[in-house]
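What follows is a set of structures for review.
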Structure I
Amino acid sequence: MTSSKPGSAASRPTRTRIRQAFERAAQTYDGAADMQREICHVLLDRLAAGGPVRRLLDAGSGTGYALPLLAERFPAAERLAIDLSLAMLARTPCSCQRLVGDLERLPLAEASLDLYWSSLAVQWCDLPQVLAEARRVLRPAGRLAITSLGPETFSELRQAFAGVDAYRHTLPFHTPEEVGQMARAAGFADVVVSRRRQLAHYPDFRSLLKAVKAIGANQLGDGRRRNLMGRATFAAAEAGAEGQRTAAGLGLTYDVLILEARA
């Protein structure tokens with residue numbers, strides 16, 4: 001198992017691999033993204049009242065589930081959506097300006113936004129660079145509202161493969177303390193990082209793996225398996241997963257980190 005630090009270039013897939021993964025997942029994403037939608041509502045519920053929002057960005061917007069919700073909350077705001085995947089953007093359900101682009105290099109002017117919103121996208125990126133870009137494009141006192149994933153995410157999957165092989169099966173995620181430090185280093189004020197555990201359940205191991213793939217979350221950097229999993233390996237991992245079964249099925253943890261701050 002590689003020991004790359006969370007968020008390091010070695011531990012993350014390339015931008016090309018991420019884009020390709022979400023291009024492939026565009027058709028299946030909405031059918032498998034129940035947890036992603038739940039977490040989106042968690043972030044919306046946490047979005048504090050503030051000054052007027054004239055222009056907002058959904059960063060890593062995917063198929064655009066959040067955009068109608070943000071339009072309802074901020075009906076007068078100009079809405080922008082940015083994602084690496086054109087196929088994801090093409091499925092966006094409401095009127096907005098759509099941009100194909102990278103959260104690490106936003107095609108936006110300085111101090112041009114009142115709200116930077118991102119739900120479950122920044123874990124694919126170099127977080128300090130993403131936060132620096134978010135700070136750059138936010139107006140003074142503009143708001144930052146982000147959900148990402150913490151280190152306990154997919155812990156059941158890691159446990160299932162423990163002792164089965166030496167490959168990485170999940171991304172290494174930042175801790176809440178690291179996220180807070182990065183936000184402050186980027187120049188944000190009033191930084192609050194909270195954490196909650198969301199649990200999905202699946203009837204069997206194959207369904208669990210299929211769901212992870214359907215949302216594009218099976219892309220990893222160095223240390224990933226580069227060949228097909230053999231039957232013996234699958235059976236051993238499946239046995240490891242079954243050892244964690246509860247009455248609700250096979251669980252899969254989303255360790256959700258919620259970052260709120262002001263520019």
Structure II
Amino acid sequence: MNPSNLFLLALACSSLLMMVVWKISVIIRNAGIVDIAWALGFAPLALLYRICGDGEPIRQNLITLMVVIWSLRLGLHLWRRVMGHHPVEDGRYGELRKGVKDHENFFFFWFFQAQALLLAFLSLPVLLANFDCRVGLCVSDIVGFLIWTVAIAGESLADHQLALFQANPANRGKVCSSGLWRYSRHPNYFFEWLVWVAFFVIAFPAPWGWTTLYCPVVMLYFLLRVTGIPYTEQQSLRSRGKAYRAYQRTTSPFIPWFPKNPS
């Protein structure tokens with residue numbers, strides 16, 4: 001199967017997946033499950049590309065393993081977060097419901113389909129890497145794998161440190177500013193972005209691989225301007241007030257760096 005037809009098949013599978021997930025969300029009235037489905041959806045697409053691609057098998061195996069591990073880790077993390085608060089729905093989706101009122105099912109159907117489109121297009125670095133016929137592993141593969149290793153380790157550690165902090169009743173209303181959170185207000189988002197940089201680095205030498213630069217760029221835009229940092233910061237300011245404002249003054253918003261002295 002050529003890459004174009006394989007992409008169309010992946011798009012159809014993503015659309016079907018989100019259609020099923022949308023129906024479940026209507027039944028349980030929790031649109032937050034779209035985040036879980038989106039994260040987990042990359043794993044089956046990676047396996048589909050591995051089966052249908054005709055590139056260097058070693059590279060195919062490497063990129064597939066990387067995507068599956070990342071997808072399952074993120075998907076299970078989101079499952080614990082979303083379903084741990086169920087039936088309470090994430091505030092983002094609650095606000096969307098208020099805006100669409102009587103047309104919420106229609107709106108969310110197409111919202112979920114937009115996620116399917118995003119899922120398919122963001123999987124293109126993985127697709128193209130599976131059609132890269134250069135023999136053996138190359139420098140780009142090794143560099144990409146090293147970036148991915150740092151990213152997965154950093155994101156997992158940041159999530160673990162935050163979970164431990166939140167599990168302590170004594171920390172209620174306080175700001176997590178220890179571990180990686182001492183150097184960035186959102187280390188989990190930073191390392192998540194590095195995952196996409198790693199996928200692009202591996203895909204870059206493949207035919208048309210350079211075009212997938214949009215993947216880390218789009219993810220950076222979403223994290224910095226849309227659903228990542230802006231919403232999280234608003235929530236933190238509402239719940240922690242002055243303590244979080246003080247944290248903002250001393251701590252880098254995204255890229256880990258040494259904290260500033262309080263002014």
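Comparing I, II, where is relative contact order in percent (Cα under 8 Å, 6 or more apart) highest? Intermediate results must be reported in sequence, preceding the final value.
Numbers: I: 25; II: 20.
Max of relative contact order in percent (Cα under 8 Å, 6 or more apart): I.
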| query | Among the shown structures I, II, from which was the value -23500 of helix-only ellipticity at 222 nm (-39500 (n - 2.57) for each DSSP H run of 4 or more, over all residues; to 500) calculated? | reply | II
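Given 19.7 as the derived value for Kirkwood radius over Cα pairs in Å, which of the supplied structures I, II does it correspond to? Please report the intermediate quantities before stating the final value.
Working: I: 18.9; II: 19.7.
Traced to structure II.
Which structure, out of I, II, was mean count of other Cβ atoms within 10 Å over residues 123-130 derived from, given a value of 26.5? Present the calculation step by step, with values, prior to reporting the outcome.
Numbers: I: 21.9; II: 26.5.
Answer for the origin of the read-out: II.
Given a value of 0.15 for FRET efficiency 1/(1 + (r/R0)^6) of positions 51 and 179 (r between Cβ atoms, R0 = 30 Å, to 0.05), calculated from one of I, II, which structure does it belong to? Don't skip to the answer; put the middle values down first.
Numbers: I: 0.80; II: 0.15.
This value belongs to structure II.
Every number here is computed from the coordinates shown, using simple stated rules; none is lab data. Quick caveat, the model's predicted, so the values are computed rather than measured. Cβ atoms are built from the backbone, for glycine too; each structure is taken alone.
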